[in-house]
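Asker: Scrolling down, you'll hit the structures one after another.
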Structure I
Amino acid sequence: MLSQVKTHTFSKELQLTSGRTLPEFCLKYETYGRLNKAGDNGILLCHGLTSTAHAAGNTSHSDKGWWHMAIGPGKALDTDRWFIVCIASLGGFGGSTSAASVNPETGTPYELSFPVLTIGDMVEGMKALSDVLGIRKYHCLIGGCMGGFQVMEWLSRYPEMVHSSIIMGATAKTSAHNLALWEVIRQAIYLDPDFHDGNYYNRQLPKAGISLGTMFGMLIWMDRSVMEKKFGLNLLDGKETPDYTLDAEFTIQKFLQDIENSPKGVFDPNAFIYLTKAMDYFDLERDYGSLSKAFSRVKGRTLLVSFDSDWRYPEEEIDKIRLAMEKNKKPVEHHCLHSSFGHGTFLYDFNCGLHELIPEFLNDDLLTEGQKRLGT
């Protein structure tokens, strides 16, 4: 599988939704496969909150990548046919410009002087890079969670660039409940004594706050039934009766403590703050007046995927996107798949049906259920 890891630096300003600008910015990205001469076989893969541009294995990484099961020759995203692009989001963990980057005006890291970003700002950066790569039109945009937000923003801003789209586990706006969840995790970061108002890049990493946030995140990402099946009330070391101490005695407690103490997967706390704030502000109804108006210029087909155990982005909320698109007579279909992995299904349970649904949808010769329903 032909893959490349690159970083492109833009010397021009990026105008942001907040009214502020980035005087310059860079985007790190990975590609798999080859772009055809027409520049229209590209698939933009928009990653979730804590992922990066490293979506599949390549010569520069020993780890497989967050969607390795989907990308490669003969796989759902067949690299013999498609040119896969995955871009590390602005403000995030993956090497693109963020709070950890050097502010060209001061010569020191931005830290919390970094401007607040929106999902729309991230899309503007992606569009600029897509132009550099010579992509005339994406055959498909695919994204789950925050990546799904980005896909919807693309559909609203640059519909002429999108032949089709796949949105997984994402709603058209952030709910009050999700806002509250992000705020709890951010407060855990702020209260870490090593946080120092975001000024920690030359000091001790505020690991306690982000680790506590990660533990809390596990409770909201993992479905209750999965946790019961995996851990239950099992005691450590195969014991049958507890010792009645203040130490961890149950396997679930040890699992969470291992997350806290593991150096692997520790995220930049500032990046987490900026990405979740961007998700807080995502609301297509507010920005465009209604969902119908937001999707009025969509040109291609759309596949919506929800998961029956995802209580953060439930089926009925995702279905509002379908209704808005159908109101505009756009070809759209919505599949709710069964899995016990909750919101993380698209990452951890690809065989729940995604392995069949995605390649079928990407095949232009198939008449989708949405097209049949709309008579197009």
Structure II
Amino acid sequence: MKITGIETRHADAGWRVFSFLKVLTDQPGLVGWSEYNDGNKGLTRVIGDVALHVRGDDPLAHERIYAKLYAITRQVSGGLMAQAIAAIENALLDIQGKHLGVPVYALFGGPIREKLRLYWSHCGNYRLGALHKLVGKPPIRSLEDIVATAREVRERGYTALKTNPFLLEGEPRVHMPGFGRGAGAPELNWDKRLLDALYAQMAAFRQGAGPDIELKLDLNFNFKTEGFLQAVRRLEPLNLAWVEIDTRDPGALATIRQATRIPIASCESLYGTRGYRPYFERQSVDVAIIDVSWNGIAQAIKIAAMADAYELNVAPHNFYGPFCTLMSAHFCAAVPNFRIMELDVDDVPWKDELVTRAPAIENGYLRVPTGPGWGAELDEQAVKRHPPT
């Protein structure tokens, strides 16, 4: 069997684009799908360039192909290169599963579990400003609206939620200076007003969710070490399940972890075992976040195995489209040290139309797919009905 080429597909996803890779083979009807995040608007081109090196290769030899592509791109490893290789690897694993007639997780000894506990991610984010119209939900303009949103999470059977810092003064918005958005960027500073708003926001989520729902807060790259320390100390009375922090300094993250009773989750922006190792060696995290679409599922499972040696649980970084949810589900099914799975519940209403078998979700749990490969195909006609804008 040989790889004969690749194609890409793109669908409108409201405030972003869902992007899919199709790897073609010389076996009639046998193709592999994966989803990737082209948020930087250049990944599709990089995938096309990298894929030139795999034309004619055996798609079942995914480890050999990964090793070759890593070697070719070694001097610029990480970032878009890592994501391009991951997109190809994930599609190859779909091919291998279909060729053997088994789910992808069976290639790694799974499934360990048949259903996965979910947390409602970016809870409330897409109800701020005009985005609430795209997801068909009432807007969040006040703390009372946050209480109502958290109550909805509980009533729909979810046992955990995660949100980001909100600013409700003036036009309600997410506080994201770490990604160059909004007032204050590129400075990453804190002040009492911001910390008071953050505490009030999480207290409102606690009021609506009740005492038994796990509350998680994602601070991303939005502070320096000083600000992260101030934030976690301020939030300790609310009994959060974790605070998620992004920093390039594993020592600084270890300092934060040692200074608070709140568990620390991190590492979603890292690549490969080499990227994760210093965070594990410095005991910087309580939960390691792994992005399956950025690392590739085979590499993600290696990272999870390394985390297990350091007595760490792992959780997938999954805020994309339906194929990423399926790919993350196979990862979660196969690793013994699974903690909980991320899912964007609020989203464009046509998201699940893009695959032939949508993820099966009920009462806050996702049932692990059972079909060959990822357990679904891309519905290319549905993708055509929603061209990117």
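Asker: Mean count of other Cβ atoms within 10 Å over residues 138-145 computed as 16.0: which structure among I, II? Let's see the in-between values first.
Answerer: On the way: I: 26.0; II: 16.0.
Label of the originating structure: II.
Asker: Hey, another quick one. For structures I, II, which has the highest computed value of relative contact order in percent (Cα under 8 Å, 6 or more apart)? Please list the in-between numbers first.
Answerer: Details: I: 16; II: 20.
Going through I, II one by one, relative contact order in percent (Cα under 8 Å, 6 or more apart) is largest in II.
Asker: Still on this model: Where is distance in nm of label points 7 Å out along Cα→Cβ at positions 18 and 322 largest, in which of I, II?
Answerer: I
Asker: So distance in nm of label points 7 Å out along Cα→Cβ at positions 42 and 170, computed for just one structure, reads 1.6; which one of I, II is that?
Answerer: I
Asker: For structures I, II, calculate volume of the Cα convex hull per residue in Å³ and state which one comes out highest.
Answerer: Working: I: 149; II: 130.
Comparing I, II by volume of the Cα convex hull per residue in Å³, the maximum is at I.
Each reported figure results from applying straightforward, stated rules to the coordinates on display, with no laboratory input. Remember, predicted model here, so these are calculated numbers, not experimental data. Cβ atoms are built from the backbone, for glycine too; each structure is taken alone.
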